[in-house]
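Engineer: Please find the structures below.
Coordinate-derived values only; no laboratory data. If you're wondering where the values come from, they're calculated on a predicted model, not measured in any experiment. Cβ atoms are built from the backbone, for glycine too; each structure is taken alone.
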Structure 1
Amino acid sequence: MNIQTIRIAALCLAVVATPAFAAELTLPKDGWTSWQVEAVEGAPEWCCWSGRGDSDASRASCKLDQDSGNFGSRDKQTTDSVRVYARVAGGMVERLRVLSATCPVEARTPIHELGNVAVDDSAHWLTALSKCQGTDKNDDLQENVLAGLAMHRGDLAQNVLTDIARGNDRAETRKKAIFWLALLRGTAGAEAASSAMFNDKDPQVRQHAAFAITESKLPNVAQHLIRLGNTDSDGEVRAQAWFWLAHTGASGAEEAITAALKKDKDDQVREQAIFALSQLPDDRATRALVKVAEDRSLSHEQRKRAVFWLAQSESEGAQKYLETVLVGNVSN
């Protein structure tokens, strides 16, 4: 065992064994412990469900000791309180789940109940636990710690997640924090994710942030993605910006993507821009691709690529256009 591993283990033991932030959160050295806190505004009603769709789903008991299960939220239902479930073995936290307070659960061992806990006390405890996660082996626990923080009401949880998104040494950790900020923390979280999209040193993190803000409540997502597509130094980031812009279905997306197709100097970005046009909603994709196919200012290969994506479409307009092209070629 190396020094770093020893330090991580010692810190995780301290989280459980000492009342560092609140006496209410001193956990037993073995077994499950649970407590309840206020949820962030608009928090989804996370639980386990017997069906996959909103129409046929019914609430089911979550088996805390199992990884499998149809876990998530349904029909945009929200909750104002959540329960944190932590399992300790030998004095170290090895599993964490955060669920709607009304979600039924099952565990193989009795659950030690702490009752209602001040939200900042719980957020402090999760923050300390997040610092234990120093290896890839802890990714599942780390994911649940960050998701749990995102579900906690108040500025403390918001600030901790923002700090992690900006400063954590591991790119994967920053990506997770950015996602949960964008998904659950309203406009403030979305703005933090947008900041990472423009400023993170790692292009893969910037790509991930571009996806994350499309899941957020940011009112001007399209403008942010257009800016990213026009300014980022990395070609793959620019390409992803156009892809996610198309998925937003924002008004004017096709014009911005077509402009990038004509001016970006990276061949791969131009190719991906044509693919992005194929991801526009409904007939907008067909119209945009037809314009590219008929634009003689573009290269022969680019126009062929547009025709290729038209051929992949199931829209009636795309099929009619291809029939017209085929008839014209036969006539010639």
Structure 2
Amino acid sequence: MGDIATATVTELLGAVFKKIWAKPVPRAILSMYGAAGLGCFAYSMLRPEKDLKGKTVLITGGAAGLGKAMAKEFVARGAKRLILWDINAQALQQAQGELKHQVEVLTQVVDLSKKEQIYESADKLLGDVGFVDIVINNAGIVGGKPLLDTPDHRVNLVFNVNTMALFWMAKKFLPTMMQRNDGHFVTVSSLAGIFPGPLMVEYAASKAAAKAFNDGLRLELSKLGKDNVKTLCVCPAAMATDLFKGFEIPGMPAMSPEYVAGQVADAVKSQTELIIVPRFAPAAGIINQALCPVWLNDLFNKPASNTMANFDSTKANEVFAKMEQAKL
């Protein structure tokens, strides 16, 4: 007892590790994860970086919030042309006015909930510019109501914008990328797609589907031998934007869209396939999901169950209203 009482933390941990290492199964597991960790580190250090200079970048939902912040970030990193799609014509005009002195800026009013508008806009764009180097699927919408209080057509709109638009964008912009075996297709999902919560059932489900879309597309491109057509899935936590005003995650302050935009640009440059922003805070939750029974995982996540308690849906309702002007 005396030895244990006077031992340092390092000595105690060393003794525990020796006992674990002496057993074949734990030793094999630790060796496997250690080798995997070293392999991941080596891969990240040796992986070639993408040069962002001279690229043509398309950003949906690019007139405000994270989309506009990413536009500015890619301009700062040398993009030669920005293409901004958004449903808000006034915001597009303002964003173009802010950026046009630094880079060529093309804008188009596009309702991402309508496949026909995506197809028509994409055909026109590709006819004008030939190809797009980086497509960032950023446009998104959230309702913020209990599922049973959410009108059916709004559930459809959430999925149309957050999920289905990814398919239509891919069908239009991937062919030229695949022909050249070069390009980047970015999907902005959400931490809610990994950790759903109440009052966002349709949003969380649509963002989980967006992540699965990205994962499947990455594997499909590799199978087809198009390894230089890269994908990136971005899963950000709460951001300080008008669309998510009042959305709060306990213990995790809302991030600035500028910070997240920098993380996205870094990930595109380093050709990283998945980022969760902030990078390390959700790690414990992911481990809990893998190891704990559902009831215990839900208990751990209980403090986060009020994320939508103070949500202000004013901006979201404005976007819904624009989409609802067309025939449902």
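Engineer: Computing relative contact order in percent (Cα under 8 Å, 6 or more apart) for each of 1, 2, which one ends up highest?
Structural biologist: Working: 1: 11; 2: 17.
Structure 2 gives the largest value of relative contact order in percent (Cα under 8 Å, 6 or more apart) among 1, 2.
Engineer: Let me ask you something else. Computing FRET efficiency 1/(1 + (r/R0)^6) of positions 124 and 236 (r between Cβ atoms, R0 = 25 Å, to 0.05) for each of 1, 2, which one ends up highest? Could the numbers behind the result be given before it?
Structural biologist: Details: 1: 0.05; 2: 0.25.
For this comparison of FRET efficiency 1/(1 + (r/R0)^6) of positions 124 and 236 (r between Cβ atoms, R0 = 25 Å, to 0.05), the top structure is 2.
Engineer: From which structure (1, 2) was distance in nm of label points 7 Å out along Cα→Cβ at positions 92 and 148 calculated, if the value obtained is 4.0? Could the numbers behind the result be given before it?
Structural biologist: On the way: 1: 1.6; 2: 4.0.
Label of the originating structure: 2.
Engineer: Then there's this: Given structures 1, 2, which gives the highest value for mean count of other Cβ atoms within 10 Å over residues 220-227?
Structural biologist: Numbers: 1: 19.5; 2: 12.9.
Across 1, 2, mean count of other Cβ atoms within 10 Å over residues 220-227 peaks for 1.
Engineer: Check the numbers for Cα Rg over 2.2 N^0.38 Å across 1, 2 and tell me which is largest.
Structural biologist: Looking at the calculated values, the largest one is 1.
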